[in-house]
Structure P
């Protein structure tokens, strides 16, 4: 059982269901053809996480639309998803009743200490303001024999040569070394570092579109895409984004960083 703090916010199911979420540029949602590239890229990280959480109690910090928490629930013993946005939490609670969804501040998780086997936070840490505080909260709620899995865009490929993130919703982006340093400074010890990479088909699409398939998608609104671009976006699959160990491929070339750590000393 995942133990909540006394007085924690109730599961967010009071309001009526929200059938769709607006596209803000901050979250990825399923079933939107123009979002398929980003959806599959995110889904690849959940596919990687699934074996790690098999049979475990899981907290997903920053569950967004909820599809990833539901994906993990097919493998885990139980999943709690937390999101700060009221509309998002309401939507996730109604669309994915197999997941326990809470609305809460990600810097003050409403769970008791050492109450979950695994904490998963995918494409979230780049959005928070106080990174050490956020990591320490993850350390507080995970058991001493548990795991934390963090993914985030790789600063070296997502915002190359930039002093500030290209994405206005990102407060800070990391290299693999910076992310590992942050996690180890706040209660964890490294286990494994991976990179989520563009597979051969995505590399081919990059070449087809003058070097960047992503830039081609962002150059014009989806309603103005050519039929060819629309078809290429629709063709993207989850397995087009392999997750490879840093020893097998340079993690600095990755699209996203995937870092697995285990609890070390208790967070202060």
Structure Q
């Protein structure tokens, strides 16, 4: 029996921050960040998503200069070692994105979905870049303070639809949508979204899914340490492979690549 969909592209997460929820600042130094970025690529990442500002619940924002100092040298070095690497800059700031793009990034991953800085869409248009638009209720500092929706799927669908139209009206040609699992959603809301995720395909753009090591997995499994949630992360993705998702964003690329190998072996006719 043929499986229904091709395996999604794997986006490896590289947090160049001292306060990431998922790895506790393990890759904050330049040397560690570069080593981890190269490892993720060697492990099979199709895209490397580099961010210099934590987006964990309750996180404070950092200055533009600090964010640039964290990510740009890492992007430049990885681009030298791996000239063909596809690099995404995870930021909500225009100037950070612009310098990162000049350094070698070709994707802008905006967790605010243009809510914080619409000019990111102008940059994507001018440079012919891919723009990932994510849904988040509030800000990282406030997003988990009693998030409410009338209908979580319908509400987020309409918001993403509006964001996509805004980006298109500015001239962006390549857009990816992300429903923002864990960003201003309760446990129950996250589960509802995951059960219906492929319905977002009606938005007419590729879909990105980021659930790796998230808090809801801890609640589901009882695993309190985020760095120990990789196996349930992979299990959940395995169960969602019948959904038409284009990119999966994960911390442990090695395990996800194993799943891809198994999936592709079983999919051969």
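Laboratory data are not the source of any read-out in this text; all were calculated from the coordinates shown. Keep in mind that this is a model prediction, so the values were computed, not measured. Cβ atoms are built from the backbone, for glycine too; each structure is taken alone.
Say we calculate FRET efficiency 1/(1 + (r/R0)^6) of positions 129 and 233 (r between Cβ atoms, R0 = 30 Å, to 0.05) for every structure; which of P, Q gives the highest result?
Structure Q gives the largest value of FRET efficiency 1/(1 + (r/R0)^6) of positions 129 and 233 (r between Cβ atoms, R0 = 30 Å, to 0.05) among P, Q.
Once mean count of other Cβ atoms within 10 Å over residues 121-128 is calculated for all of P, Q, which comes out largest?
Ranking P, Q on mean count of other Cβ atoms within 10 Å over residues 121-128, first place is P.
Identify the structure, out of P, Q, from whose coordinates distance in nm of label points 7 Å out along Cα→Cβ at positions 137 and 161 was calculated to give 1.9.
The structure behind it is Q.
Taking -13000 as the value of helix-only ellipticity at 222 nm (-39500 (n - 2.57) for each DSSP H run of 4 or more, over all residues; to 500) derived from one of the structures shown (P, Q), identify that structure.
Clearly, the read-out refers to Q.
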